[in-house]
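Quick heads-up: structures coming right below.
Quick note: the coordinates plus some simple rules give every number you see, no bench work behind them. Not measured: the values here are computed from a predicted model. Cβ atoms are built from the backbone, for glycine too; each structure is taken alone.
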Structure I
Amino acid sequence: MVTIRPAVVADYELICQLFSLLDSFHARLLPPIFQETDAHVRPYHYIADLIKQPNAVLFLAEEGDTAVGLIHISIDEAADLPFFRSRRYAVVHNVFVREEKRGQGIGQRLMAQAHEWAVDRGATSVELSVWTANQEAMSFYEALGYSAVLVRLVRPLP
């Protein structure tokens, strides 16, 4: 049975395992941008600070003693400027489910938990970025009701 809970600093090793798998996935997906890393490329203080942020949370999905997924989400506010509407929204920074556990609803449960957390903090929308090469993730987010509002283009230079 998979349970989802907020991460604590003592979860450092579990979090590093999942981020290492995520980093490897990205390195395979986009080698010109990402490279393979060590499991502990994110120092302890970085993870501790991430977990202790007052307007953010990192949820862990666990099956027994094994971490099978995570989501990191935070609250942000757009300034009230003449050309922008002020708004309170959530930003999903990372979502990851172990490849062998995908298709079992864990990602959907992590996203639902993040959505609930964001609503409880007054967010009116959730934003996230996804690499266009990651078609599986694109389809996953679209099935959850996400749609593109900005496209970032890249042109290599000689």
Structure II
Amino acid sequence: MPPHPIVVVAHDLRSAYNVGSIFRTADSAGLAGVVLTGFTATPDHRGVAKTALGAEDAVSWRHVEDVHDAIAELRAEGYTIAALERLPEAVGLGDVPAEAFPLALVLGNEVHGVPPDVLDAADLVVGLPQYGVKASLNVSVAFGVAAYGLVARARALRGSG
């Protein structure tokens, strides 16, 4: 099966273990690829390899130092840029419009989230409803929820449920 029209951009993630988990989820969900930006660890880092369990070899990936260069490259490739963040204007996964696909989902740093300048560069913000006191998810967990929600949305829009 061809990959789903979604790539993930992992920007300035501090934990190599989160990066490895993102690779595993991207592979499992059948995403088109992973883009690592800033100081996010690459698959040659021991922690990434330890948690990715070989998924880093199954998923197309690239490292682009500057996140804005990565956004420009992805936009030129036809991707809509979506940031995953908790903001009032965030669109729910089931409400992402058809024209947003193919979609590049930008994840931000575990502590600071997606930086304001990257939010400004995004075409839309996608959010997850959160009901608890902390209203906080680990970045790799949030990505897993978002990845599968976006795959379901893309498949529903294509009529392949």
Structure III
Amino acid sequence: MQLKARAQQGFTLIELMIVVAIIGILAAVALPQYRTYTTRAKAANAITVADAYKTAVALCIQEQGGSNTGCDSGKLGIPDITNFKATKEVASIDSITNGTIVIKLADIGGSGADATVGKTITFEPGNVVGDAVFWKTTTTVTDPVVKGAIEKNNT
């Protein structure tokens, strides 16, 4: 009786299991990092929603000789907040009073259910140096990833 040598065709079960395990380990590391990255990006997008209003407030302050008094929504060239259309990241702009802009966040991620829903970011005009208005940013968000992104984008 003569035995013929057969060439191996395909992968063995153990080889496939090793590949699946490696993919699982990579996914376990990558998914939380991706979630953090997207949450930071959404926080940055939420901050940019206020940029048009910040520009209008800065112009108002300059025209008022450095005073933010009267720089309110719908006055002195500042857009009326009732015309604001909600975005994925920002549910509403709550107020613009004396140059202080308060935006209410939608769900942009973070740890825990509704980590950012209803939380606010406040942009308060600070020092006026020459033509520049420096802003103080505060937030009611407690999630460290979102709060860190807000503080990092504080300009």
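With mean count of other Cβ atoms within 10 Å over residues 13-20 computed over the structures I, II, III, the top value is the one for II, the highest of the group.
Please state which of the structures I, II, III yields 52 when percent of Cα pairs over 23 Å apart is computed from it. Structure of origin is III. When mean count of other Cβ atoms within 10 Å over residues 77-84 is calculated, the result is 14.0; to which of the structures I, II, III does this value belong? Comparing all candidates, it corresponds to III.
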